[in-house]
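Read-outs: derived from the displayed coordinates by stated rules, not from any lab. All figures in this text were calculated on a predicted structure; none of them were measured in a lab. Cβ atoms are built from the backbone, for glycine too; each structure is taken alone.
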Structure 1
Amino acid sequence: MNALSELVIASHNKGKLREIAELVAPLTITVHSAADLGLPEPDETGDTFEANAALKSESAMRLSHKAALADDSGLAIPALGGAPGIYSARWAGEHKDFAHAMQRIHDELTNAGHNPQGIAAYFVCVLALSVPSQETVFFRGESHGTLTFPPRGAHGFGYDPIFIPTNHTLTFAEMDAAAKHQISHRAQAFTKLLTHLT
């Protein structure tokens, strides 16, 4: 596929926008955020990461008439039936209080009879790329690991302070950005995207 000159990132999440801007930097693409362009956030009514990513990228593409990239990502915990999964952001509530969301995970695991410490979990990232007059394409990455409580680290965002990736001792929130970008679910999905675009 020919490299794009402009790309709208269909997100209002500042942490996510910062990570995505760093990950697409090698492409020397002019990047705009949906917030910069005043684009609304569509309701995420899909029942998969792919469906929700496509809702966001296709909406941004239609409204901006530019190529648009959306990310739908979340933390899945098999012991909770895959929750919070596609509802990861919603567990943080209207005010994006991830401290509350992380405590909820701890409490739900405990109430279900599980020891939250060291329980298996994985992050999923699905990127949807929508280019005018082309079909939306998807790129998926996963990062597997375990949970730790209490939360540790001040980097990253979302559930990063409770997630330790496999074969590591630091949480995502304790790693610097460069270390996290080597292994994260989002980095894996972006590697596939960059291959597609170059």
Structure 2
Amino acid sequence: MKYLQAKFLVSAEKLSQAPDYGLPEFALVGRSNVGKSSFINALANQKKLAKTSNTPGKTRLINFFNFSDKFVIADLPGYGYAKVSKEEQNRWQKNLEEYLTQREQIVSLIQFIDARHPVQKNDYQMREWIVMQDLPVITVVTKIDYAGAGAAKKIEKELGGAVFPFSAIEHRYNESVLSYMLNHPFE
């Protein structure tokens, strides 16, 4: 697998703080601890580019990463479990909704699903919201090493659309999602 040079750019709480890099942007959405940071690190072949944690809810800002001036990844806070106040959760939701619906640089959302578990209620809710907003989306099935490639087929039947298995440990699946990102049109 080929790797791109990747670097952290900036963190933003809301859309008005998100700079324009003039590159296609992929927004990562998924439950807390689904593997979004591990995805970034695996694509970059770096262990600590994006901070990983065993504690859900650590990502609280939108974190932007540049991959060889080819595209930008925006890592969003995970939905689901997080030890924060209801007020803070509501603020996150408002800020993320504004970012996802108004950010012109986004070429596709990437929804992450953990292969080890059935698709969760909040995953379905997120997908329904994405479809209602008419936003482009693909699915990345993480932790495929623990569940086998058949898990991706099952999730594809449930959610539809393009589904890519992914492994942060064994990089054998990762080329296809990277190819998708490199070849996605940007206007």
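A few comments on the model shown:
- If relative contact order in percent (Cα under 8 Å, 6 or more apart) is computed and equals 19, the structure in 1, 2: 1
- Comparing mean count of other Cβ atoms within 10 Å over residues 10-17 across structures 1, 2, the highest figure comes from 1.
- Highest-scoring label, criterion being FRET efficiency 1/(1 + (r/R0)^6) of positions 98 and 162 (r between Cβ atoms, R0 = 30 Å, to 0.05), among 1, 2: 1
- Origin of the derived value 0.97 (Rg/Rh (Cα atoms, Kirkwood Rh); candidates 1, 2): 1
- Given 14.1 for mean count of other Cβ atoms within 10 Å over residues 42-49, calculated: source structure among 1, 2: 1
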